[in-house]
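Read through the structures below before going on.
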Structure P
Amino acid sequence: MTALDRIGENISSHENVFDVLKERGFIRQTTHEDEIRELLGKEKIRFYIGFDPTADSLHVGHFMQIIIMMYMQKFGHTPIVLIGGGTGMVGDPSGRTDMRKLMTKETVIENCRQFEKTFGRFLRFGEHGAIIDNNANWLLDLNYVDFIRDIGKHFSVNKMLTYECFKSRMEAGLSFLEFNYMLMQSYDFLELFRRYGCLMEFGGDDQWSNILGGVDLVRREAGKQVYGMTFKLLTTSEGKKMGKTEKGALWLDANKTSPYDFYQYWRNVEDADVENCLSLLTFLPMDEVRRLSALQGADINEAKEMLAYEVTELVHGKEEADKARQAARALFGAAAEGMDDVPTSDIDSGRLAGEGLGLVSLMREIGLVASNGEGFQAIRQGGLTIDGEKVINPKRFLAEADFKDGSILIRRGKKTYHRVKLV
């Protein structure tokens, strides 16, 4: 069963994808709400979402956009996945307090290649399927003077400076390079309209001003009404962006965030965030989402486990989701097996000879902390256990006798586990 096949009963009562997206809480802003709903109900259109290759893997924020494309494709619409090989050379100032670090051309190309591999796991490509393109195909060969004359004339600097993506940066400093970004993204919409008949652009709510620029440019240059729609960002109930861990972003690449760590992130979300995550990141019917979200006390753990399993299965497949759930249950005493799927490091038993191996040094070595200072602080704050016993001495050394049955289980805080085995 593909990820697309997982979209089941939750859409059976709807004839229009717009109603599904609205019911599940995705939609934030639209350029023409009534016209968009009517268009999506009576025609099968081509639409696009852009993904700038800022890293060598997509992260969970991108996954929300992928979910939306999957819903749209399920209803017969054609997604255009636009990889930002051109815009990625500049960097989007939206939501930034400083300028993005510029990447080399080689890095951008490699990141684009990694992105392209990921989308095939979620969308159907090929004849009559989704389309994938790269804006490097038209942006990198533009003649700058012609571009400024033909496209730049449609953009008012005064108006651009009223947009939040620019206004918030004025004091800290906004480079002219970044100021061009809106023109480039707007030109993408025009180019995709000309190439594929693309009628809509979607994006996160931080892309609203860029989307407006594209809609206006297509109207001015092509004389055609096109549309834009933004979706809520993946945030906690307190407004903080989700998907950040102690190790960095929550990546979709299993080599950067293991399926177990991915599962554990969702298993440990705050109670107040369960309904939002179930609505946006799973294909569970909304009746089931509401039932699970209404659970109280210890019962809410059923909802969190369902959330963790569903999202992990979508991203990493059933086998990895099963292994991650089994490992998590083993850690919490709900099962005796599954420990093989907990993140594990091997150390040479010879390193425990003499006075032993410093615990903080080991923590840094296996990635539980970034520095010795962070390790000492974690212990002083009472946030570290070994095999369920709290560590009190920050200068503790480990001896071979500590490794009962040849291993120890270190837990940092409530969520982070790591097993260390002697070899």
Structure Q
Amino acid sequence: MNDSSLAISEALPLGFRFAAVKAGIKPSGKSDFAVAVADTPASAAAMFTSNRIVAAPIIVGRRHMARSAGHVRAVVVNAGNANCATGQIGIEACERVCAAAAETFECAGHEVFPSSTGIIGVPLPAEKPIAALPQVAESLGSAPRHFAQFARAIMTTDTRPKTAYASLRVDGKTVRIAGVCKGAGMIHPQLVPHATMLVYIFTDAAIAPSALDKMLQQSVEVSFNRISIDGDTSTNDTVLLLASGASGATVTADDPAFSASLAKVCTSLAKQIVDDGEGVTHVVELQIEGAPSDRDALTVAKAIAHSPLVKTAWAGSDPNWGRLMAAAGYSGVAIDPDRISIWFGEQQICINGGRVANFDEAAAHTYLKQREFTVRMDLGIGAGACRFWTTDLTAEYVTINADYST
């Protein structure tokens, strides 16, 4: 995988075109309407938020995916308005945008996949993206700048666009994967086959929708379902994977090389979301080991990642490892406190449930001053383990979200 711009032209998959324009939805006047068009109907797989309050585009997107049997011609994304908690009016607005896009790109309405991100509870002014569609059609292209424009237009509180790329050889042919996402706050994705995280991944391999679905679920589980900024699960979270088949290479669900490349792209995007978290000054990789099961390890990781006391300690580079113990204790996982060991990087802090004899608080404080650091906890019970990426909690995060709608 190569995340550098030097590899973008080589990594962009064949069979897709991209564009972004200013539709007038964002108060800032910046680009806010992004579109991706497949030259022919692309195989598709999608995963959505598990929040029971879902936005209109998720309701419509699910319907379209079912009706098209997992095929998409156009992806339409507006930023600046989540089109959530808008009732039937919001659904109708979403359907109007999809219908207009279908007419513009000469496809069936159910081959259009919609997404929205922004403030909740405000009706989507459908007339704005609809009026922008002719400009979108004129500016579509497959050059790196078109993909970069798409990445920037879907941003809300993000400070930078987020992309990742991979390529591999399949039966003598080059297969490309390119991913783009947005997300900086309201991040604790809980995605099931079923500021928001939106992820769009494109490949030019030929893959059946059922195989795409299997591979997407596997990749999401070790990437987007392993991150949290603030513990809030958005109403609009979406991950969409499209396969154009334009490379001429066929990939099956049990292809280990493609699955590994897809997982790397997803993990890169997930970690970029965490690194760009609202007000973030520290990015933390939690390594939980020795749990009764992998699922238990994940439960402990989430308890730690969602603890305001833990996160504020990290904000101050405070090596208060007792807060980690407390979070593990209330996680609900069956643990034995006398078996727990903890490390900050290579420095062991806790052994057998108590502070190590040679605990160097100054050294621990210095280590936690780094923007990125690792916290490892061994529960000493079983073979369950997981990696999880999260952040600190700062006053800047409060400021951003206190003033978000005003």
Distance in nm of label points 7 Å out along Cα→Cβ at positions 20 and 52: greatest across P, Q for structure Q
Output 28, 53, 18, 1 (P(r) over Cα pairs in 20 Å bins from 0, in percent, calculated) maps, among P, Q, to structure Q
Note: helix-only ellipticity at 222 nm (-39500 (n - 2.57) for each DSSP H run of 4 or more, over all residues; to 500) at -12000, derived from one of structures P, Q, originates from structure P
Matching 5.9 (distance in nm of label points 7 Å out along Cα→Cβ at positions 124 and 380, computed) against labels P, Q points to structure P
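The numbers here are math on the coordinates, done by the rules we state, and not lab data. Just so it is clear, the model here is predicted, and its values are computed rather than measured. Cβ atoms are built from the backbone, for glycine too; each structure is taken alone.
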